[in-house]
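The data blocks that follow each hold one structure.
No lab work stands behind these numbers, since they all come straight from the coordinates. Keep in mind it's a predicted model, so treat the numbers as computed, not measured. Cβ atoms are built from the backbone, for glycine too; each structure is taken alone.
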Structure I
Amino acid sequence: MQTRFRLTPVMAALLPLFLLPLAQADSLPAGTLSVESDTLSGQMDVELKASGQVKATRDDQTVEADWLEYFVQRQQLRAGERVRLTQADGQIEAEQLDYLLGERSGSASNASFSFGRDGKTLRGNAGKLEFQGKDNYRLRSARANTCDPNDDSWYLKASTIDLDYGRNVGVARNARVEFQGVPILYTPWIDFPLDGGRKSGLLFPTISTGSDGLQVSLPYYWNIAPNYDATITPRYIEQRGMMLGLEGRYLLPDAQGQLYTEQLPDDKKSEQSRFLWKGEHVQQLAPALSAGANGAYVSDDDYFDDFGDRVSSAANVNLKREAWLSYRPEWGSVTLKAQRYQTLQDENGTVEEPYARLPQLSINARQQFAGFSSNLESELTRFSHSSKQEGTRLVAYPSLGYAIERPWGFLRPKVGVHFTRYELANSDSSQTVRSDERTLPIVSLDSGLYFERDSTLFGRDMNQTLEPRLFYVKIPKVDQSSLPNFDTSENDFNFAQLFTENRFSGHDRINAANQVTAALTSRYLDKENGLERLRVAIGQRFYLSRDDISLDGSSSERSEAGSDLLVTVGGDLSHSLRLDGSYQYNQALSKTERYNAQLRYNPAPGKTVSVRYRYGRDELIGSGSERDTLRQIDVAGQWPIAPRWYAVARQNYSLRDKKALEQLAGVEYNDGCWSMRVVGQRYVTDLDKTKNAVFLQLELKDFSSVGSNPLNALRLAIPGYSPINETTGN
C-alpha cells in the first residue's frame, strides 16, 4: 500500500499532512507538493525521502522516479535512477534530476526530452539538460528534431541548444544538421523559431544549378522589430560572380511597403554591371485618402532572362514606375497619378514602349436612386513619349442606367455620351499645334431570362437551367483617323467580350455599333452540393449595320453580318474530373479560328493529371509581330509511383515548331518527417533561346529546408499540384 504525502514550506512544521484524509489534502492551495510512494521517511520541516514507485506532483509538474529526496527549506527535489518529469509543455526522462521547484532551475543528466507548443514538437536527447527558469532550457551535447518518436532520420546536433519558449527562440552553437547519419550542413551558430514565427539569423542555404552553373545563396534574416524586417542574401553564380540581394519590409499603423534590390557589380559573362531595383509604398493619409508609389528598374534588357524564372521573363516586358494619390469617398473616386515604363526586349524585338502618363487625373462617380444608376468615368491625361506624338487627352463618359431584376430574369437599359478632346503637340515641342475632339452617344440594352427544371446527369439529381441573353449596343460611326492612339489596343475576342460596348481597350478608339449579341447558356447544378457539374454556352454577335472603325481610326465596312461563333464548355463532371474548353468558328471563311480543351483528373491531393490542346489559325508567335498557326499540346501530372514516391512532369510541345516550349520532370519523396524533391526544367525564353534549371530540395518537417525550392515552378506548371507533405500518403 502506497503512502500519500503533501507538503508546503509554511505548513511543513505544523501539519503532519500524511495523516490527513485524502479529500482534505486535495483542497490545499497552489504550490503544494504531493508525494506518493511505497515508503516515506524524514523530518517534516527538513527533509523527505521516498522510494519505490515514487510520484510527486506540484501544480502542473509531475515527477516519477525510483527514489526521491525533497529538502523543504530550499524546495529542492532530487530524484534518481529512472526519472520522468511531466509538465504542461512536454516531458523529460533522465537518469538523475536535481531541481529547485520554486525557481524552476536545476539539471537532469542523460536526458531525453519532448517539448510541444502550438502543434510543433521538438524532441531529442542531451548529455545534460539545464533548467534556467520557467520555459527556458539549455541542452548540452544535444541532438534534436521534430520527427515522431523513434524517427532519427535527421537531427540537429550541437554542443549546446538553448530553448526559450517565452520568446519562442532556439539557439544552437557548434551545430550541424545530419541526414541519415551524414552531415549536410555545419554552422558555428544558428537560431531558429520554436513556433514557426520570425527570428533573426542565418536561413538555410539555397543550392541550385542551371544554365549559369552552380548557384549558392546564403540568406540572413534580420527581424529588426515586430513591424520591420530585412533579408540579406549573398548569391554565388559560378559563371557570373557574386550577387548581393537585399529586401526590406515595414508595416506601420498608416503605411506599409518594401524595397528590394539585386546587385552584381561585375558580371563575368556579360562583362557589365547588372542590377535590379524594386519598391512599393502605400500610405493612408486619412480614412478616404491614400497615396503610394511602386516601380521596378533593371540594368539591361536581358536581366530577367538571365536571372529570373520563366514567369518573370514573360511578365516583365514593360516595367512600370508610378506614384499616385487617391481619394475614395462614398460617391466614387478621385486619383492623381504619374506613370512611366521601362521596356525590355532583345535586339530583334518589336515591342512598342508605352506612353508615359505625366500626369493623369481620374474622377469616377456612381449614384443610385429609385432603381436608376448614374455613372461618370472621366480622366485628364498628359501623354509623353520619346519618339511619338505627344499630347493631352480629356475623357468624360457620363451615363444613366436602370435595372429591373427579377427571379425570372433582368432588363438593364443604359444611355450615355462619350466625349474626348485632344490637345496635341509636336514630338520636339510642348506647344499645342492642334486640337481635336470626338462626341459619341452610346445606347445599350442588356436582358436575360432564367428557366429551370429538374433533371439528371451521370445518375445524379440536378437542376438544369436555360438562360437566354440578348445584348444590344448602338454607337454611331465617326471617323477617328485624325486622333492619336495613346493607349488603345484591340481586345481578344472571347465570350465575355461579346457583352461589352467597345471591342477596344483605352479611350482613343470606339467602335461603331448597331449590333445584337445573342447567347444561350445551360447549366447542370448538383442538388446535393450546388456545384456546377456542366456548363454549355453558345453566343454570337449580329451586326444590324456594317459600319465599323479600324484600330488606325479609319472608317470601314464589315464584310460579314455576324461575328465568329463562340462555344464554351466547362464544369466538374465528377468529384475528380474537370472539363474546360472553348471553340471559335469563323463563318466567313468556314474555318475553325481557334479552340482549346483541357481535361483534368484530380482524385486526391498528390494525384493529378491534365491534358490540354490549343489551336489558333492566325496567332502572334513569340514577342514579335510574326503571325502563324498555333498548335500546342500540354501534358502535366503529379502521381504516386511507389509508397511515399511521387513523379512530377510537364511537356508543353509546339506541333508547329516541332519542339518543346517547356519540359519539366522530377521525383518527390515524403517520409513524413522529411521530404525531398529533385526537379529539372528547360523552357524557351525567346524564339531561339532556352534556359535550364535544376532544383534539389530537402525539406525538414517544422524546421527548415535545404536547397532550391521548386514549389512555385511546380504549381505553375502542373494544374492541381499539391505539396507532398500536405498529402495523406498513399
Structure II
Amino acid sequence: MKRKVSVYDSSKDKTLGQVVKGESPIWIRVAMAILRVWFFIYDCLNYLPYQLFNSPTEKLRKSERVKANWVDDRDGPIRNIQGHASETFPGKDTVDKVWRKCVELYDESPCLGTRQLIEVHEDKQPGGRVFEKWHLGEYVWQSYKEVETQVARLAAGIKDLAHEEQNPKVVIFAETRADWLITALACFRANVTIVTVYATLGEDAIAHAIGETEATILVTSSELLPKIVTLGKKCPTLKTLIYFAPVDQKAPAPELAPFRDQFKHVLSLSGLLTRNQEQVKESTAVKSDIALIMYTSGTTGQPKGVILLHQNVVAALLGQGDGVGIICNADTYIGYLPLAHILELDAELTCLTKGAKVGYSSPLTLHDRASKIQKGTHGDCHALRPTLMAAVPAIMDRIFKAVSEEVAASPRFMQELFKLNYERKRSRYLEGYCSPFLDRIVFKKIRRLLGGKLRGVLSGGAPLNAETQRFMNICMCCPVVQGYGLTETCGAACVADINDLSTGTVGPPVRCSDIALREWSEGGYSPFNDPPQGEILISGENISPGYYKQPEKTAEDFITYKGKVYFATGDIGQKRDDGSLLIIDRKKDLVKLQHGEYVSLAKVECALLNCPIVDNICVYGSGMEDSVVALVVPNQKHLEKIAEAEGVSTSEMKTMCEDKKVIAAYKKQLEEHAKKSKLSRSEIPAAIHLCPEIWTPDTGLLTEALKLKRKPIQMAYQKTLDDLYKQLKKN
C-alpha cells in the first residue's frame, strides 16, 4: 500500500488568510490595483539589471541542483554529493584539539559575549506575585585567547579534584551562559566526561542522572542552588559542588551552609580558577574516549543517557559546518537555547570552528517584548544584532503568531498593503528574484524584532510547519532552513541547503552521515515507492555507540543493516529527486484507528498549531476508537473573544475552558482551520478538551525543546481522554 503524503504547495498557502480576513472596501482594492501596476512597471525596468548582476536563473539552478544520491541500490545508503568527511581540521580528532586549533587561528578575535545586567526592577502583580524586569546594558566580550586561559586553568582545577577517580564525571546543571561552555571546554581538556541535564529538571530527575553515571562533581549556577538543597544526601557519589556567580552582581552571596555538610568541596567558578596555579595546555583524550553523556529530552518515556565520543562531536561539527555553509568569522551567533540540548551545543561549537562570536541570551530576554525586559529598554537581539541563530519550531510559531496579531490589529489599508507585498515577495522569491526595496521599506520593522541583521536561521528539534517556514523566510528577509537529527546522531544528520528556495525539506545527509530508507510494510513505506520512502536509518562517525548502562535499549535502536551499524530513528522519510529528505511521519506517532485508517498525530498537531487560537495541542488516538481527540491549550486573547461572542462575561481561564458554548464555538473554528489545512475527516479531532493550565518544561509535559512528552501528557489527562470518548459514544 502506498501512502499519500501532502507536501507544501505555495499556491495553496493559506497563511495570509489567517492574517488578513474578509473583503476590503472598494477604494482599498483600487489602491492595491494601482500598486500592482506600479510593481509591473518596476519589474520591466529592472529585468535587464537582474539578469546581468543577480541572475534568478542561477539561483534556481543552485536551488534545484542534486545534493545527494544513492551510493548503490535504492534500499542502500544515500550520501552527500560532496563526498564523505569527518574532520573540520584534518588530524584534529578530539574536541580539545579542535578548540586549540580555533584559538591558534582566531587568537585575539571576540569569542564569547555576556550582556551586563544594570538593574533589576520588581513588578508586583495584583495577586501578590512579583516578576523581575531587567534593564540590560552592552555586551562584554572575551577573546579566544582569554577563553583559552580560563579553560587551561579550570582544567587544572578539575583534574586536581578528580584525580582519585578512575572514570571521573562532571554533571553540568545550569542555564545557558558563557560559564557553561567554558566549563565544558575545560572538562574536554581534562579528559573528564560531561553529563548534561536540563536546568528546568527537578531534584529527583537530576539525582537519576547522577546516580546512573556515578558522577562526583556537580556544576550549577547560584540561581539554581535552591533546587538542589538535599541533592548531596540523595547522591552519595557527589564530592564536589562548583557554582557560577549570580548574574545580578548586586544580589546577596548564595547561602552555602546547607551544602558544606553534604559536599567535601564547595567552590565558586572563580575559586576553582585560583585553586591550582598550573595550566593544562592539552588533553590526553583520544577520539574513542567519552566526551559527553547527554540525557535525552524524554519525549517517549524516561530520559536515556546517550554516549557521545570525541569522534562523534568532531564529525558532527564538520557535518553541520559544511551543511549550513555560510558561517564565517564575521558572524555573530545568539545563544539562548539550552546548552544541555545537542542542537545548541553543536551550533555554538560549529560557529567557533569558523571564527564567529557567540553572544548569550535567554528566551526571557531575547527581544524587546520578552517577559523579563524592562519596558522602555531593549532585548538582547537589539543589543547584539546577530547574523545567525538557531530556533525550535515552538519559538518560530510564537514569532509567526506575534507578527500575525500585529498585522491583524493594524488599519485595514495597512493589512492589505502587507498582504500585497508579502504575496509579491513570495512569488518573486520562488522565481529566484530578491526584493531589496520591499526588505528595506516593508519588512524592516518585522526584521528588527530579531536585530535586523540575520543572514540565516536554522530550525531544528521538531518538524517546522512549511507555511510558518515560508512566512518567517519572507518576513525576516533571510534563509530559514530546517535541520534533522537526534541526540543519538550528535545533532544534525541532515541540513537543508541554504540556496534551496523550497520549504518543508530537512535537506540532504551531512557529509559525515549516510542515510538509508528501510521498508516499513505495515505503514506502506518502501524505498522502491515513487518517490522513495521508508524508516530513516543513519550511519557515520557522528553516531553514538549507544545508551549508558542500557544494553537492551542500545541493541534495539542501534542495528546492523546490510552489514553496517545504523541508528534506527523511528522517523519516516521521503527522498526528493535532488537528494533532500522530507520527514513525513513517525512510527510511534502513527495511530491505526478502529476501521483501519492511519492517522499521523504529529502531522495533525503541526497543522493545528498554526491556528491563531491554539497555543499548544496534543492529539490522541486509540486502535479501539474510530476517531482522534485533542487536548488543547487555547490562546487566552482569542479565547476571550470567543467567550465574549458567546455571551460569556468572564476572562477567567478555567471558567471559559469549562463553558460548553465556548468549547463548541472554539471547536468550530478549529475545524474550519483543519479543513483549510486539508486534513481528512479521520484526522480532525472529533472532541476537544480545553486546558486552562499552560504546558511548560517545568510541568513535565514539554521537553526543553518545547516538544510534547506524550506519555506524561496521557497519564496526566487519562481520565479526561476517557471522558471525551465516553461523550462521543453517547452522542
The value 3, 13, 23, 27, 21, 11, 3, 0, 0 for P(r) over Cα pairs in 10 Å bins from 0, in percent, derived from one of I, II, belongs to structure II
If helix-only ellipticity at 222 nm (-39500 (n - 2.57) for each DSSP H run of 4 or more, over all residues; to 500) is computed and equals -500, the structure in I, II: I
Say we calculate FRET efficiency 1/(1 + (r/R0)^6) of positions 380 and 636 (r between Cβ atoms, R0 = 41 Å, to 0.05) for every structure; which of I, II gives the highest result? II
Give the label, chosen from I, II, of the structure having the highest value of distance in nm of label points 7 Å out along Cα→Cβ at positions 44 and 76. II
Figure out for me which of the structures I, II the number 12.2 belongs to, where mean count of other Cβ atoms within 10 Å over residues 220-227 was derived from the coordinates. I
Name the one structure among I, II that FRET efficiency 1/(1 + (r/R0)^6) of positions 396 and 684 (r between Cβ atoms, R0 = 35 Å, to 0.05) of 0.20 was derived from. I
Starting from the value 5: which structure in I, II was relative contact order in percent (Cα under 8 Å, 6 or more apart) calculated from? I
When percent of Cα pairs over 18 Å apart, for residues 596-675 alone is compared over structures I, II, which one is greatest? I
Of the structures I, II, the one that 0.10 was derived from, the read-out being FRET efficiency 1/(1 + (r/R0)^6) of positions 324 and 476 (r between Cβ atoms, R0 = 25 Å, to 0.05): I
Matching 20.5, 72 (Rg and Dmax of the Cα atoms in Å, for residues 164-419 alone, computed) against labels I, II points to structure II
